[in-house]
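Values in this text are rule-based calculations from the coordinates and carry no lab data. Computed from a predicted structure; not experimentally measured. Cβ atoms are built from the backbone, for glycine too; each structure is taken alone.
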Structure I
Amino acid sequence: MIRTFGAVALLAVSLLSSTAVHAQSWEDGTHYRTLDNPVRTASDEGVEVAEVFWYGCPHCYNFKPLAESYEENAPDYVNYVRLPAALGRSWEPHAYAFYALEAMDELSQDVHDGLFEALAGERRPLNDAESLADFVAQYGVDAEEFVSTYNSFGVRARVQQAQSKIRGARITGTPTMLVDGKYVTSASMAGGHENVLKVVEYLAEKENAEE
């Protein structure tokens, strides 16, 4: 009996060790890729984790609660940011909407959730400043101010900066995670949305340890 118990315990430890090793076996070129030319981060402090998304992307919609849970529980050294992608012309209005709302200090969780629900969930045709203004007005956002901000030089510059960063990282789909301007991972590389965040956690810890 004692020998049997010992054997079982030894097997359990072996399996746990094997699982732990496997869980941390994230390989460059397989589960993530390292950029030949890193892109700039918003701050030199901490480790930037950027979620590259599109409001109309159903995969981003499904990934959203997992990403938000990671953001909420991320270590203090993580600077979590969102980069709205404009990988196609039809995506551009939604990137403009994101930065317009941010500039107005109106990018509440309710508005963010609402845009995802309307565009990815319901596929509503909110494809210009006016229709987007009417939509966000339901959340108490001033529609006229929204259109003015949407068309402003400052918002245009923010959109262009974001797209330059996304192009520099050679990101061609969403959702994609960009860690500290150096590493890119996605569900197709990591093996699912849950694994994406495990890879992100691994890379963020790695970067923090090297700083």
Structure II
Amino acid sequence: MARRRADRDLTSLTVLALLSVRPSHPYELHRFIVETHKDYVTGLPRSLYHAVDRLVAEELIGPVETTREGRRPERTVYEITAEGRAELGSRLKRLLEDPESDGRAFVAAISLVGCLSPEEARRALRTRAATLEGMVVAQDAYISGLTATGLPPILLLEVECVRALRAAELDWVRGVLARLESGELGWTGALKSGLLDDLLGEERPPA
């Protein structure tokens, strides 16, 4: 149950992912989340600061330094710990592998997939595809059984919808796997800190 709650904590997942790129303070993380339209992170900025506090308490991240510029409030820079990197990888792989997880969580995991190696991503997505294939086959059998009972078609729309959504997701996952395996889609292990630098630059909030 605790693991399931952790997997649903998409704000903490995002904080771990961004700190795996480089140490940052919460304002930088907030700005990056907003500017890259990671809309699965809700309740900002409060949720972000609560997530940072939780991750510090769990020793998944830790403070590096505290700085102050002029009259602005002090800012604490955080970095991910070794335990945090392991937890990040585990959470991402679970979310990628499990089609039963919240759809929003899968979108978050796909958004942050560059924190895994391409091979880790391929393995996780192959697992998801295999599970989805089984779900589609099972759904087909279920629909056939219901049809044989003479149930009116209007009452089958719900299960047909579920089947169609699973099949569409399976097609998309297969397409991503094909792009990974052909080399069309790839990355070198981790997101580049330059991405954060390009988006954030040296701009700071007003005093």
Output -17000 (helix-only ellipticity at 222 nm (-39500 (n - 2.57) for each DSSP H run of 4 or more, over all residues; to 500), calculated) maps, among I, II, to structure I
Taking distance in nm of label points 7 Å out along Cα→Cβ at positions 71 and 103 for each of I, II, which is largest?
II
So distance in nm of label points 7 Å out along Cα→Cβ at positions 55 and 151, computed for just one structure, reads 1.8; which one of I, II is that?
I
Given a computed value of 10.8 for Kirkwood radius over Cα pairs in Å, for residues 127-166 alone, which structure among I, II does it belong to?
I
Comparing relative contact order in percent (Cα under 8 Å, 6 or more apart) across I, II, which is largest?
I
